[in-house]
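Undergrad: Each in structure tokens, the structures are laid out below.
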Structure P
Amino acid sequence: MKKREPVSKIMTSDVITLNHTDNLDTAEQLFKSNNIRHIPVVSGTSIIGMLSLTDLLRISFADAAHGGDIDTTVYNMFTIEQVMAKNIVSVSSDATIREAAEILSKKEFHALPVVNNGELAGIVTTTDMINYLLDQY
């Protein structure tokens, strides 16, 4: 395993984003249609937050244990900015995979935006990390 490989090797660079003015119905459709669990929220070219599928489930009345559908009526009561994580931690694309893994192992989130010069360049998730480790064996 290479110790100094940059996170750019495993990050997703074609990132699906939400604009802070989008609604939660749009967010849910992006999660479903792209089979993803984290979406950076942007204002212009700057990332201002991160929305996860868990964030949506937290405010909805999903009966996940019994395979129920998400009750989306509550979506009209909130904006993306009210639901998203605002105090996000990011890394640059030249940060090492190990540095990103250390951050993810110590925090309560599962995705890191990759930001270069103030602009979103990608996203790296715990799934990316696991796949990287699996490729090593």
Structure Q
Amino acid sequence: MIHFDLSTKEFRRLLDLVYIGNWVLNSARGDDRIPDYDDVESLIFGGCLQEKGTDELYEIENGVVLPSVAFSEGGIHEAIMDYEDSVFFDILAEELARRDLELAPPEEDGYRELEARMDEYLEEFDENGVDNLFLDK
């Protein structure tokens, strides 16, 4: 067993990291969740049982320690959404640039041109989000 001496602030950050990690790995899996990650999340959140001032961060359901509604609604999803937005726009910019340049998966040739085209799309997305995207059918 590994033991860490964490300050209350460090422990709180660890809870954030564990929650975000499990969210990334399991949130889109529906009934096909990876239980090992849920188990680790429960184990780490179980540390709240010994940590003063963390009562609002966990709840116990059927004997399992879980992040509380207060925790999950306390701003952590804004951090997840910021990440998702960033990844979404990066992927979208690359896919559109590859389409424009008719490029297959990453190649050495054309990378500078691809990067320049991606930068154009990213600048547009920074300024306007997806407001100027239209599908031509």
Structure R
Amino acid sequence: MKIELTQQQFRYLLDLVYIGNWVINSTRENDRIREYDQVEGLIFSHCLSNKMSKLVELYQGELIPSRRFAEGGIHEAIEQYEDIVFYEILAEELALRDMNGEPLTRENYGALMERIDAYLSEFDRNGTNNISVDLDE
């Protein structure tokens, strides 16, 4: 298979591959899915022939994204995504909790969405500052 990309498109592909492997493998510790690591290494190996050698390094005999790449802002993009997903999931879970176990239907979907929007507005204004958990229960 041959894919032709501009230098800029290749650089974007590096970000996408890194983020994808991060999502799949970053929480797996010793249970990493090696096939994704291998694809990441293969894609990053092309940095060597495309004047991007500073974005890849050799680690334990394998090519991986370099520290320079990892510290170049990619984790800020991941963190921004994680923050948004965190608040969206939290808002949905709290809104569902507020429904007292009532199953989601077409009739109550609008009410659920209003609750979610209310929570998201609260989180936009105050983050988690107004959330409390009673641990004594």
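Undergrad: Given 117 as the derived value for volume of the Cα convex hull per residue in Å³, which of the supplied structures P, Q, R does it correspond to?
TA: That value comes from structure P.
Undergrad: Suppose distance in nm of label points 7 Å out along Cα→Cβ at positions 3 and 43 works out to 1.7; of P, Q, R, which structure was it derived from?
TA: Computed on structure Q.
Every read-out reported here was derived from the displayed coordinates using simple, explicitly stated rules and does not represent laboratory data. Note that the coordinates shown come from a computational prediction; the quantities given were computed from them, not determined experimentally. Cβ atoms are built from the backbone, for glycine too; each structure is taken alone.
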